[in-house]
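Structures for review follow.
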Structure P
Amino acid sequence: MATISLEHDTLAIRLAPLERLFAVRGDLTLPLQTIASAESVPDGLAAVRGLRAPGLGVPGRVKYGTWRRRDGGTVALVRGRGPALRIRSSAGRVRDLLVSTPRADELAAQITAARTGVGQ
């Protein structure tokens, strides 16, 4: 499972080796000033929309990779029907990110608090 941590003024998401393989991508780091919003979603799998390209999708089980839509795309690191953290970015290549974590509510609050602290 991906590890999410706040380090100084960045959000770091470290993927396990199999997640890197399935998602066809490496670890992610997002500067806090580029994060537009962070929220918890109750069902990460249902929140992912679009066509997979590239990545792994097993219906009802897992979505790892990039899901593309006309209005943008989502990097999904979602396993199971549990809660997920949704991060929307205002800059960079990754604009929408969904990561499965049982701590989604807590992390969303921490990111929001840290982001407002950086902006001051």
Structure Q
Amino acid sequence: MKKYTLNFALTIIITWIASMFLPWWSVMVAGVLSGAIVRLQKASTFIVPFLAIAVFWMVQAWILSSTNDFILASKISVLLGIGENPILLILITGIIGGIAAGVSGLLGNQVGAAISPNTK
């Protein structure tokens, strides 16, 4: 359980720092780094970074959208054809970021295995 929590927190911390200097794909940098540093086993290699970034992006989108009463999120959700539903837009945002982080977490795990193959 400790490795899962450490990978989750490390992914969020690296993303938060990297997002100050890099564009949206900083979640992939965070996924690769956290996956290489804290190696997980089986499906958790994808799921933990996925959940970390999905939660991070949804909270960040909620905070940014709530400052203007979800007006912009409502208009963008209409443009995307999902109706005037900013909550669904925030959920889709989290899923997209989570998929990017999960796949990069898989890559980071493989990089970590290539660098030090004897450790688990």
Structure R
Amino acid sequence: MEIQEIQFGRITIQGQVYAKDLKICRDQVLCPWWRKKGHQVDVEDIQDLIDARPEQIVLGRGSPGLMQATDRLKSTLQAAGITLLEADTPKAVGEYTRLAQEGRDVALGLHLFC
């Protein structure tokens, strides 16, 4: 999936503009993406990504980086052999793009706001 532009609160993917948090898994954009506890990402919030068994999951934590993976999610991913990378959203998009261009199986969860 080609991400063409990222701004606070907006992202353009394959020519489509999104203004809500979203996930990308292989060739699917899953939008909107809601988490049970707002700025915490737990297993249930990305179970679909975990079930897809990518090599890596990248989480964009928002511009100031307020969203975080729970310890439970981190241990679940580690047990499944899935690498987790958390970064502010612009850096997460850059890392996702780099990994995808390398042909890696990578999934992405993005918080587009705070």
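Since every read-out is calculated from the coordinates, none of them should be taken as a lab result. Remember, it's a predicted structure, so these values are computed and weren't measured experimentally.
One table, with the values for the structure above:
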{"item": "Top of P, Q, R by relative contact order in percent (Cα under 8 Å, 6 or more apart), largest first", "result": "Q"}
{"item": "Read-out Rg and Dmax of the Cα atoms in Å, computed value 12.6, 36, structure in P, Q, R", "result": "R"}
